[in-house]
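Please find the structures below.
None of the figures in this text is laboratory data; all of them are computed from the coordinates on show. From a predicted model like this one, the values you see are computed outputs, not experimental measurements. Cβ atoms are built from the backbone, for glycine too; each structure is taken alone.
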Structure P
Amino acid sequence: MPADLLVRNARLAGRDGVCDLAIEGGRFTRVGTDLGVDAKETLDAEGRLASPPLVDCHLHLDASLTAGKPRHNESGTLLEGIQVWGELKPSLTEDDVVARASEIVRWSAAQGTLFIRAHADVSGDNDAMVRGLLRVRDELADLVTIQVTAFPQDGIFADEADEARLERAIELGVDCVGGIPHYEPTSELGLMEVHRVFELAREHGRRIDIHCDETGDANSRFLEVMADDTIKHGLTSRVTASHCTAMGSYEPYYSSKLHGFLRSSGINIVVNPYANSLIQGRLDPYPKRRGFAQLKELLRAGVNVSLGNDVIMDPWYQLGKADLVHAANLALHFTYMSGLDEIPEMLACATWRGAKTLGVEDEYGIEEGKPAHLVVFDAPSPVEVLRLQPVRRWVVRSGRVVAETTPPVTRLFHEGREETITFAPPATGA
């Protein structure tokens, strides 16, 4: 009996030469060289890199595509972005959230992102954001796996009703419990928020994803509290700290101590390159600080780090198109991950490290028996993927092609000759 789909002549990271991938019943059944099997449908990768799909670990789908509504963020700061969003969200409807979020999910899938962790704002009276994202999660489950995080944008304790709203979101069926301790009115309330999030997550069996220390204040150190609670509650690998930009201002001794503590706790860190490259350090005089978590040093210390698009055409960031490879390229530059062995690690942060953050690693990867999710890049290697940021030739979900992009062709006309430009270095002979 023929396979349902055969991907021929694909390159896999860490494996020499090309191989074939046979898929039946939505799963990889054989991975090897010259399989010689018939298939109902065949794709010839022609030496391109086949990778497990991209994983976007942090995305505010509820706010996406709202840039300029009701006004633009003129200062470009995090705080004005929150103010603008606060002015808009009372008027949002569930159907509006579903329409905008669904569009971004389609953009994501078309570019090889088949796993997303989305954050739904649950602060305030309007619950359209969380209800809308739960609908998107369920309605588009055949295209993209989505986890929804209940995110109290205004904190839990600044408004006496927000803690109950967070609990209500958990009852509605969110996958993760979120928080934003550094945004609470006082440090004491921030500590209370971290502890309360952990209590709720343990009580209801949810994962945790907290916006943590997204500030340039070197005294913001809720991350160590999260690591401590992770150990105390036995939630190793189920806890994620997102942003952690204050880490860009930590002095070396404290950073070294923190790295070891994070490794011991098993906590995941998510870096969000787009907004944080613009928001952090904005008010500094020159020289300006890089407001990024210490990605390079964290990886070296054995901490799991992954990536998120975070914001797409919203009050905090007017650009973006849901391209996680471009996000990885940007993070590479801001975190000095430019070594020959470090560049491929940035693609790992956008793929299998993200799968570990979301807790889906057991059903992720190009291996026999696992679900047949993959992306074929129009490039031969992870280094070239990061350099070229190429189109995704094919995206496959459960053995079904869900997106196809024809690579662009660039022709140069000079001195009466026509030449095709591939942006690849010329081959060198012996």
Structure Q
Amino acid sequence: MKQKPVLTIFYQFNPWHSTIGGIQSLIVNFIKYAPSEFEVRLVGTGADKIQPTLEWQVTEFAGKEISFLPLLNISNDNVRSLIPTTIKYTNALMRRCLASDFMHFHRLEPTFASRNWLGEKTLFIHNDIQTQVLGKGDRKAIGWRQFPAAYFAMERFLLPQFREILSCNSNAVKFYQERYPLLKERVAYVKNTYDDAVFYPLSKEERDINRRELARKLGLAETTRFILFAGRLHPQKDPLLLVRSLAALNERDVHLLIAGDGELAGDMRSEIAWLGQSKRVTMLGSLPAKEVAKLYRLSNVCVLTSKYEGLPLVVLEALASGTPVVTTECGETPKFLTTESGIVCSQSTVQGVASALTEVLKDSDNFLPESCVKVASPYAASKVVKNIYTDMFKRWEMKKISLLPC
């Protein structure tokens, strides 16, 4: 049998259970669009106590055969626990050797375990780290905000092991190149990706039919226009700002759909009730990607009120579905969103978000689906992921990297 290069992906999730986050979606894309020339392994988490941990399982996911190793069981990772999941995952990974030809990491902390592993390692940076760690505001949003010096000391210790340090945020790329000049050539920009087989637009007629059907299902007027929020209910995403902006929105027949779950779910329900918005909001909980895709295709606008981001996948998914985006001025989105595909709020305030939503809802002819799709298309996973694998395979053939012992 012809030898195949092995890619091992490390991240704290279980792909067979609904979990919220752009990292999870990106990993799914790397599995789904992996070429047959590669063997793919995922080191993740179990979903319940019945599933055996620390045992490799050869199984199928997204139409591909993969090897899956659950390190530990996590019942609900959409809500943070007292001990962060990343710490639990890192601890379970210590004193093990899971080296392979290629290794992809999506969190820095677990790479304490991989420092002595041989093979080509890549670290994906998913946020604007400078804003995330050094930013002002809610320090509960990320624990490292309380200890920024410790975080950057950890980076200096761990980053040299990586062949590539890839970020979907150009500010983060510049930050790392300037902060670690000896590693400058290893730091590069990488496009975040959406699954173009799942997220695509409908015709205007189909879109209107689906919108009216959902309105009837929710007991709303058929003329209802939908605002969609999709993501984790987490301080980073600042969903409370969205609810307050909805209360300030002076538009009739407008309904907010919230597809997500997280630690702020209870606060959201309380805020919605206190503001008298219960009839204007439906909280749908965590949904599978295909169900969220249906919501993108019928919504009038998708909104993000985040405090910091990398390149949020929800933006690409919405645009690919033909839906314009309203976003706060954070992350990579303001750098590629056009005036025909959405609005970047000049201020991250209730009035700023409400004003942007009003403009999109009133002037929908200025935000056509084809304009949105045009912006998203260069980020399609079928193109981006294929190119990354092609480069990996070329490097493997040149070096003939093999699985090496620790």
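One of P, Q was used to compute FRET efficiency 1/(1 + (r/R0)^6) of positions 365 and 389 (r between Cβ atoms, R0 = 30 Å, to 0.05), and the result was 0.85. Which label is that?
Working: P: 0.85; Q: 0.15.
Among P, Q, the structure yielding 0.85 for FRET efficiency 1/(1 + (r/R0)^6) of positions 365 and 389 (r between Cβ atoms, R0 = 30 Å, to 0.05) is P.
In terms of distance in nm of label points 7 Å out along Cα→Cβ at positions 149 and 341, which of structures P, Q is highest? Display every interim value, and only then the final one.
Values: P: 3.1; Q: 4.3.
Structure Q comes out on top.
From which structure (P, Q) was Rg and Dmax of the Cα atoms in Å calculated, if the value obtained is 22.1, 74? Each step should come with its number before you reach the end.
Working: P: 22.1, 74; Q: 21.4, 66.
Traced to structure P.
To test your reading of the models, identify which of P, Q gives 2.4 for distance in nm of label points 7 Å out along Cα→Cβ at positions 237 and 261 when calculated. Could the numbers behind the result be given before it?
Values: P: 2.4; Q: 1.2.
Only structure P yields this read-out.
From which structure (P, Q) was distance in nm of label points 7 Å out along Cα→Cβ at positions 5 and 309 calculated, if the value obtained is 3.2?
Working: P: 2.0; Q: 3.2.
Working through the options, I get structure Q.
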